[in-house]
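Every number in this text was worked out from the coordinates using simple rules, so none of it is lab data. Treat the numbers as computed from the prediction; the structure is a model and nothing was measured. Cβ atoms are built from the backbone, for glycine too; each structure is taken alone.
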Structure P
Amino acid sequence: MTQDIPLPDHGDVVLEAGHLPVLTADGAAAVARQAVLIDARGPDAYRGDKAEPGKPAEGHIPGAVNVPTSGNLTADGRFADAGAIRDRFAALGIDGSQSIGVYCGGGVAAAHQILALATAGIDAALFPGSWSAWSSDPARPVATGSHPG
């Protein structure tokens, strides 16, 4: 049996845009070349294994590394603790000493990844256009396979 928890009529949280860094497509390309650009999607999408009719090609932004958000969770689906998340990223050479950008398919998983990084004390910028914006521009290069390319 669940217990109903009374909710307040309203809260005092005020949400405003512009408090966290974001990247344009050109900015994401620069981060991929000069620092660390994280692709937060699953390995199939990153490699380009999923080709769907009528959708842009799958793959990744050249130079991006694949770090799926699922690795931030424990076996029961909860966020891992800050130490485990910090260790996960450190094992990948991501410790906050370089600029970090994050993208995914449409922005949601990337936001999850940025929260995980922040939990570990690492700042990152979001490419809100993510793969959907990148892949819809035929002038943008696409890498496939398991390596950053």
Structure Q
Amino acid sequence: MTLALPLNHVGGLTCGFLAMLLGGGTTLLIPTFSPKQVISDMLSFPPTIVVGVPTMHTLLLREEAIGRLDQERVRLVITGGANADPNLLQQLQQMFPQAKVMNLYGLSETSGAALMSPWDSDFDATVRSVGMPLPGVICGL
């Protein structure tokens, strides 16, 4: 995973870095988000997981160099931190055709992710929903 989310926030620390640490994955930490730098690093160290907030994904997709990535290698694209426009999710799916595109919703009070697209969710359901509660999360009023 190429991780340019800030580690002083639950998205970068818990949903990004610690999730990869627990899963035995490799994380390339990028200190400051710059679309050109992130893509350059992704070209040097091809990721299998791409994570970010919708604005980051939008800026990455605007870079011409993103077309040089090994798009077939990416297995998972996660977007969170803000509502993702269905058009953005469709663009991500087109850019990374072998990847599962997932929404994630969390907050600092839950120490990270609380809702996420299910693995077996079809793409149409994913673009219409932020996801389902993760195990152990109780949603109610």
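When volume of the Cα convex hull per residue in Å³, for residues 70-125 alone is calculated for each of P, Q, the greatest value falls to Q.
Out of P, Q, which one gives 19 for relative contact order in percent (Cα under 8 Å, 6 or more apart) as computed from the coordinates? It must be structure Q, since only it matches. One of P, Q was used to compute distance in nm of label points 7 Å out along Cα→Cβ at positions 14 and 118, and the result was 2.4. Which label is that? The read-out was computed on structure Q.
Computed over structures P, Q, distance in nm of label points 7 Å out along Cα→Cβ at positions 62 and 110 reaches its largest value in Q.
Structures P, Q were compared on percent of Cα pairs over 20 Å apart, and the highest value belongs to P. Given a value of 1.00 for FRET efficiency 1/(1 + (r/R0)^6) of positions 54 and 78 (r between Cβ atoms, R0 = 25 Å, to 0.05), point me to the structure among P, Q it was derived from. Going label by label, the one that fits is Q.
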